[in-house]
Structure P
Amino acid sequence: MNSQTPQQKILIFIDWFLPGYKAGGPVRSMANMVEYLKEDYAFYIVTRNTDYTESTPYTTVKSNCWESFAENVKVFYADKALQNKASFNKLMDEIQPDIVYINGVYSWKFSILPLVVAKKAPLPKVIVAARGMLAQSAIDVKGGKKRLFLKAARMAGLYKNVVFHATNQKEEQDIIGVLGKKCRVQVADNLPKKVLPELKSLEKKQGYLKLVSLARIAPEKNTLFALERLAELNDFEGTIQFDLYGQIYSDAYWKLCQEMISVLPSNIRVEHKGTVDAELVGETIQNYHALFMPTRGENFGHVILESLSAARPVLISDQTPWKKLRDDKSGWDIGLKVQGKGFEVKGVGNKEEGERLKEQGSDWCSVLGALVEMEQQEFNSWCEGARKRAEGFVNNAELKAQYNSLFG
């Protein structure tokens, strides 16, 4: 381990960071990045002193000063009074960073203001992590304001001489599609946790299935869609327990979910279990047979990797970077198009091929049914496949090289 402070300093601006966890993926992405690279770079993180949607400051850290978070990692938890241009200018002068890394696009306080400040300083590199915010599906949410901002940003040259960090080639295409071909983009995949959890076995009896979702209760996470798929499992023998962990983002949407829950058959039980601390996600997943999350889109999907790392297969949509899961028995990635109570198989040229795909488990209901009926030996093989998929990603030697290139 490097006992000296690395020469290259990276100043990071992000709306929320640990010990916060309610903002989900971006917090996990940043925590993994600094943990993975802290021996090679000195990180200084500027963030809020409250968690997502909260107004009460953290009780476990001090506000408005540099807190030692880990070796070569310090965090400045700013209260509202210091979330401004003058304060960020002062921190910039104090740290004299080699790189400013800005997490996100639309946040006035932690994306736009830091970018304005950073561009006025004599820095060799300013990096903006899009975090999926320039995907069309993300822009469509409150699209009027976002399109107006992006148009103004292009006209003002806000992103001139800025490097965008994309975590996959699709995101690279999304960024270029919005900001133009002259936009500089570098691809570096999201970094995983360096240490995988200990393997934990779980009993799997035929006719009993425990499913879990760890995501905010919101339309983009498609909670209602998951409940509707369960409702289609009519007249099956067995029991399904589906537990939801995550913040209720929209009361109106949660009401729709509750209405669906109320009409589910008695052998399908659904409960909302509140939220889970970020450090306990993997341990929580190990109490279930599979992750069930038909999300409308994920730039990465940290909870998916958490499930695979915990040796639990995933049942997800095809709107994430995690593809062809069934090929290595790590899970299923299925399209979201629905026709009545059947499912449209996309890209199929004939009826025979469509039937073959359905036999392979391309239909949500057939996969759920197969999981209910699955016995211990078969379940164990899917758990093994999930773990191997995670190990293949975590042990990819190219990951660190990508970040050395990004920060180089």
Structure Q
Amino acid sequence: MRERGASILKPQVVLSLEQALTLTYATLRFVHLGWRVIRVEQTPVSGRKSKGDPNRYIGRQVAGEDRHSYFVAPNLGKEAIAIDLKQAEGQALLKHLIKELQVDVFCTNTLPARHKQLGIDYETLCKQKEDLVWCCISAMGLAYPDVPGYDPVMQALCGYMDITGHADGPPLQCGPPLVDLKAGDEAFIQIILALMERNETGKGKQIDISMAQVAVSWLHTFLPMLDMGSPPSELKRSGNEHRQFIPVNAYQTKDGFIYMAIGSDAQWSRFVKQPLFAPLDEERFTTNEGRRKDKTELHKSIEAITQQHPSDKIAKVLAEAGIPHSPITPIENVPNLPFVSSNALRTTTPDGRAVRLPPPAVETDYLRQIKGTLPFAPAYGEHTDTILKEVGLSPPEIASLRERGIVA
């Protein structure tokens, strides 16, 4: 029986053939737990200037040619090794790493059609370690092995763009890459569950994450309503309005915008008791359905009031009424929000610059221990020699592998 207070999972070793965002975000969450994460990248391709993960070269250059700004945050605290998995000797080396490092989890977001060719499919790798937890993230899962996928394409496919934007405008993608991040979170939790099951059964598991399926899994306030009398037009793009709760919207003030969310008739009653908004206290607006019926007129009437006053005055009135509200915070000011700055993670570039990072979804014991400061993202192949020495290869053997292009 597990002792009271003992962790249900000890730190694990994760080997991840990863690129882009969705899987690198998933494995970053393991870094937040203090687990060892080793990212595997391809050796240089003849005729191609960039090496390894294409995301290394996206955004502004931060540290050398291979660590640009878009790459840094999701890859903090990881190790990096470069292996040519197109060669049999590279595949044999990967198997050797799994055995010698006692890898608990293998992850990949490589196109599933390439799994067997690269020797990274579940059937192959679980022979090296039968309790291995294997996880793949792909566009539409292993049942659609040839389908590539990126976040905006999934947003288009799964209806997100049809419900994002203004009613009279074009379809739009969400600001954050929601599908990438949702798939990464799902991979994280499914791997945790598989490891907990392994503690009970001693067996590994194959985990198949479809970006498309996880995207559609979030549409609870849309798809079921189609079968409960809601016409498609009721679910389409609605700008900053909430489709069901009225009034929930962004309203112009004298010096900007303020967002308010009235989610109940009780809140509406408190709202119109405020002298500033008393002119809106009409019988037809006392219920949400009444407000929905005349929502266009109501939104205009609210804004006719708010635009006559500065945002801080409107915010004070809303606070007195207990109405959820917020100014529209510019992205450059988000790091300064008190609840962000007090929990933000940090790293330092190789040339000594401090970089603020988003706080973790939930603070972990490990992050408390290291006081929220994570090692900088690894350079391409930075830990290749160190890891190969760890698994028993001699310097001449490593040099031979490098000369033959098996590692970089």
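Every number here is computed from the coordinates shown, using simple stated rules; none is lab data. Everything quoted here is computed from the prediction, not taken from an experiment. Cβ atoms are built from the backbone, for glycine too; each structure is taken alone.
Given a computed value of 12.6 for mean projected area of the Cα convex hull in nm², for residues 137-296 alone, which structure among P, Q does it belong to? Going through each structure in turn, the value belongs to P.
Source structure of the calculated read-out (distance in nm of label points 7 Å out along Cα→Cβ at positions 129 and 249, 1.8) within P, Q: P. Computing mean count of other Cβ atoms within 10 Å over residues 161-168 across structures P, Q gives 14.6 for structure Q. Of the structures labelled P, Q, one was used to calculate distance in nm of label points 7 Å out along Cα→Cβ at positions 9 and 65, giving 3.8. Name it. Clearly, the read-out refers to Q. The maximum of mean projected area of the Cα convex hull in nm² over structures P, Q, that is, the highest value, falls on Q. Taking mean count of other Cβ atoms within 10 Å over residues 81-88 as the criterion, the top structure among P, Q is Q, with the largest value. Look at relative contact order in percent (Cα under 8 Å, 6 or more apart) for each of P, Q: the largest one is in Q.
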